[in-house]
Structure P
Amino acid sequence: MTEAMPFIMFASLFVLLLAGFPVSFTLGGVSLVFGLATFGMKFFNFLPLRIWGIMGNYILIAVPLFIFMGVMLEKSGLAESLLETMALLFGRIRGGLAISVVVVGAMLGASTGIVGATVVTMGLLSLPTMLKRGYSPELATGTITASGTMGQIIPPSIVLVLLGSILNVSIGDMFMGAVIPGAILVTLYIIWIAIIAILKPESAPCMPEQELAAFRGANMGARILKAFILPFFLIVAVLGSIFAGIASPTEAAAVGALGATLLTISHGKFNLKTLRDVMKETTLLTCMVFIILVGATSFGLVFRGMGGDRTLTQLILGANLGPHTFLALVMLVIFVAGFFIDFIEITFIIVPVVAPIFITLGVDLLWIGVLIAMNLQTSFLTPPFGFSLFYLKGVAPPGIRTGQIYRGIIPFVIIQLIGLTILLLFPETVQWLPRVTAN
């Protein structure tokens, strides 16, 4: 019975989560009940120390700073300028508007990393335009929802910060390891759009020539500079300072927060109300992340204290599962879990449990971290609880049905699985850049 307790606790957690109880309080409540049942009042002697250790982690200061950076950029009007400019630059290409949405999604992912804000912003700005230009609803909604989740894998990503902290992997290495996978995913999206534009040209038309002519008129260079070059310099300043070893991820996040504020000022959108709204939203999002982190830390403490990690490791090793077989099993579990629960919950519940087993099996944790990050990205897209689908549905025109959004996202989920397979088959896609920069 003692050996079964960790798994009873794990099962209880999932039952309560699927029943709709709040994640943070469920994690903390289950941990408290099983901790008291197992250790008695001694449980309260070491739990505060573990929580204090998490809250005093210098690396995790990057989380609120990156959130501040993302929310500030959302308020700056950057997404609107990027979308308009990129759409006109790609306007001559059939499917160019959809390609511009992918490129802007990647740039916003590298700038903000906040999926909900990105999907809502691009849904409000680009979906009506794409429908007006004759794009099929499925292609338009699929492109927007998939592109809006790019912030999960393209650094600086909050999920990469959290995974690096849990796996005890350098955040800088996590960021560098995710650069090529992110580029692969963007490329696969664009290739798919190009294929659709060839096979079904009526689904992805060109932009009208008169709009392109107007864009190429006065102030074209100034528009490109303001919409594209300045955000690009912000991305280079944040990621470049990390990759060059000039700044830690936390320090680079502070640079990003300042840079986002300056960009907002340059767009004429900065005022006291904007600052107050940004700080309020940053506080809410940060509190959500950290209260879940505290609950997950308590859960992990009890799970390991009951010997759950040792029992699970013995079961895996006793079943003669090789590293690749176990990795495939974990990837499948995370993918299926993404249908029902949020990426933060998966990160804090599943990853701490499987990490010691990967260490025992001698698997590269950097590779594992990036694989999990790309897998977690699908959790935003898979029905019935894909949050990006809900975000887009909430801002979509009345004529867009839920079924169209679900059908539109299917090819992009398949593309993400193809990208995940490429990373599984070719670990060098993750390991090469960190190794080169280290040398």
Structure Q
Amino acid sequence: MEVLAILMFLSIFVLILYGYPVAFTLGGISVIYALLFLDSGTFAAFPPRVMGVMNNQVLLAVPLFIFMGIMLEKSGLAESLLETMSMLFARINGGLAISVVLVGALLAASTGIVGATVITMGLISLPTMLKRGYQPALASGTIAASGTLGQIIPPSVVLVLLGSVLNVSVGDLFAAAVVPGLVLVGAYLLYIIVVATIFPAMAPPLPKEEVREFMRDKKVFWGKVFKAFLMPLVLIVSVLGSIFMGIASPTEAAAVGALGASGLTVAQGKFSMQVLKAVVRETTHLTTMVFIILLGATTFSFVFREMNGDQYLTGLIASSDLSPMGFLFLVMLIVFIAGFFIDFIEIIFIIVPVVAPVFRALEVDLIWIGILLALNLQTSFLTPPFGFSLFYLKGVAPDEVTTSHLYKGIIPFVVIQLILLFAVVFFPEILS
């Protein structure tokens, strides 16, 4: 029976790689195996399991954070942030790239939606960077990598889903992710500054005349800077501050964020019934996609455990005398390789439920594991051939930016992410 559980896992993985729909493959194959190899009475325990997932209030944060991110995309906040930030750093080499990373970090802490961030910065910043003489690989790599910061900097949908699957506090995951997120931003900035200093032609500054013209009326300019920074900072403090201070749960804070994002859109003069309909429609689409996969994953994990698959894996690890650190490296390698081929949501709902009981049996800190998985999953947005951040950026990039430019550009940023991943593995005190 245990071998059949592993066979079921492998068959699902192969079918997904062949292109079959994830949710229906997870649920369908699991039901088939259950019908063939489990007692029919087993199914009586399944409906309560599904309803337990659907009644999980933590997961209510997912549609609320998605709504917040999409609403902010419509508010025009990213455009004003990019415009003012680029002028603040315009006089130095790599100034535009630095502004993209900082705006990416602010948007990550405000939205957590990778697609919206990458597309917005790709439409606004990439043509400007290319026009100012930036090397296409550096420009595209910076935008693609900065857009993925929303996967580790809270509030992050990835962390919400990991918290649900690992059965740990989402608030604790958010708190533990702050320092790694800030370190990653700092590492990106350091890389850009070093490259722009050694190779100034790759990232030249803006012409002094253009900067002088933009900042001619300093009172107006600093007013724009204050307004551009104030709005996202108020939202970040209201959402994350309420969680870290214990005032609100992540779900309640997500509701505050959704309301706050709507308020910012009104303040920017961009709110209308058409915008609201578009935001609600897109939120419903993304939420439905996540939850239908979650239902399939719930079916899979239920059948897998009924077949004693988790006990088999735990026993296999124990009999192989593999240390907790050895098992961790094996899981991280599998997740990293899987990120080349399948979506982060699929990895969370297929691989994590299988390995979580083993980590629990090995008495490993699951908050630490959650942050490591989030950092690892972040690379899946950048690794070809199915890096979603690359797809988003390629869709809006000028014709002169080729696929090879994208692939070359993201390599240093993936290396930086992996270095941080190893740093958190060997120095877990970073999270405290």
Among P, Q, structure where mean count of other Cβ atoms within 10 Å over residues 176-183 as derived comes to 23.0: P
When distance in nm of label points 7 Å out along Cα→Cβ at positions 328 and 376 is computed for each of P, Q, the largest belongs to: P
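Read-outs throughout are calculated quantities, based only on the coordinates presented, and are distinct from any laboratory measurement. A quick note: this is a predicted structure, and the numbers were derived from the prediction, not measured. Cβ atoms are built from the backbone, for glycine too; each structure is taken alone.
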